[in-house]
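Each structure below appears as structure tokens.
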Structure I
Amino acid sequence: MKVVEIRRHSIRGSDDTLSEEGRQLARKAGSTLEGKYMYCYTSPKKRAIQTLEEFGYTIFEVDERLGPLPGEKIRPFEDRAKKIVENQKLTLLEAFFEMRELHPILEEKGRELIEAVKRICKELPDDGRALVVSHGGAIEPAAILALGKDFSLNVLGGELLECEGVRFFVDGDSVKRIDVIRLVK
């Protein structure tokens, strides 16, 4: 079976780069990686690239499909989502999952990430492993779709925090299992 481990980028600063706290978290989280990855991939966002570098990997491929939720599609819903965040004390991603009209956008991003995982697996030999750094809002929908469960973050035990992720176990052209990766506090 082939394994693609996808981790969420670390804590960003005021721009698209990692904060110092984010760099430290990524270095610490790097010790939780299983290693022996044949290939590494990252979103084109600086915070994702820097996370992979802080994990200790400098040779990688940038893949657009590993990017965040499409801003142009979710922007019209952001004000309403921010009100949900404020009123219900949720994160922005949790608010997006609360808004049923955003589910098709989340599902589309999840399917896109699953297809990227399958493409990566085509490059891997049997029992090969790859590491990916992507984004919250992409990883969670992909994992939920792979499980075939209700479209809810509860299926995963909640939103993934920075540097947490999911291992996708792929056999042939189908995801057979996922493991959610949580960091010990």
Structure II
Amino acid sequence: MSSDAVSQTRAWVEHAVVGLNLCPFAKAPMVKGQIHYVLTDTTDPRVLLDELCAQMHALVEADPTTIETTLLIHPNVLVDFLDFNDFLDAADAALDELGYGGVLQIASFHPDYQFDGTGPDDLGNASNRSPHPTLHLLREASVDRAVQAFPEAEAIVENNLRTLDALGADGWAALQSRWRP
């Protein structure tokens, strides 16, 4: 399962995140090999929180030209989306407690991701649907640079909705076959 979860996540980044341009900022770190994929096999949310904190420390200490961003993949814990969503409060609190507010941010991805106010089958949810529950650590400085380079960053969500709508449910299902566990 370990290597499968990482390879599935890599395929999702390549084919969905970058391939559909769901995140216009993701291509450069992917091409340069600066995305750090970390897998934890834990089934305990407390252990996951400890691992998340360790990865925050590691990312802050790492040279950005080597590791720009980290994806913490956790296929065996927080598999229920509501539990995962609740965990994000603890993750953000840990980020602040470590003094990394304004330095790092956490983005969240889950196979059953559902934006507030949407139905479970709303295709717009696919923009945050990954093969496995995943916490994405980003450097704030990198986000700031990316937003400056892409002056209409607020248009990303609308572009994603148009892209996913044009792809359709069948197209999304076909694309998922490239990484589906």
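Just so it is clear, none of the values below were taken in a lab; they were calculated from the coordinates. All values reported here derive from a predicted model rather than from experimental measurement. Cβ atoms are built from the backbone, for glycine too; each structure is taken alone.
Numbers at a glance
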{"read-out": "Ranking I, II by Rg/Rh (Cα atoms, Kirkwood Rh), for residues 44-131 alone, the structure that comes out highest", "value": "I"}
{"read-out": "With FRET efficiency 1/(1 + (r/R0)^6) of positions 4 and 116 (r between Cβ atoms, R0 = 35 Å, to 0.05) derived as 0.65, matching label from I, II", "value": "II"}
{"read-out": "Computed -14500 for helix-only ellipticity at 222 nm (-39500 (n - 2.57) for each DSSP H run of 4 or more, over all residues; to 500) - originating structure among I, II", "value": "II"}
{"read-out": "Value 33, calculated as relative contact order in percent (Cα under 8 Å, 6 or more apart), assigned to which of I, II", "value": "I"}
{"read-out": "Comparison of I, II by distance in nm of label points 7 Å out along Cα→Cβ at positions 148 and 172 - largest value held by", "value": "II"}
{"read-out": "Structure with the greatest value (metric mean count of other Cβ atoms within 10 Å over residues 12-19, set I, II)", "value": "II"}
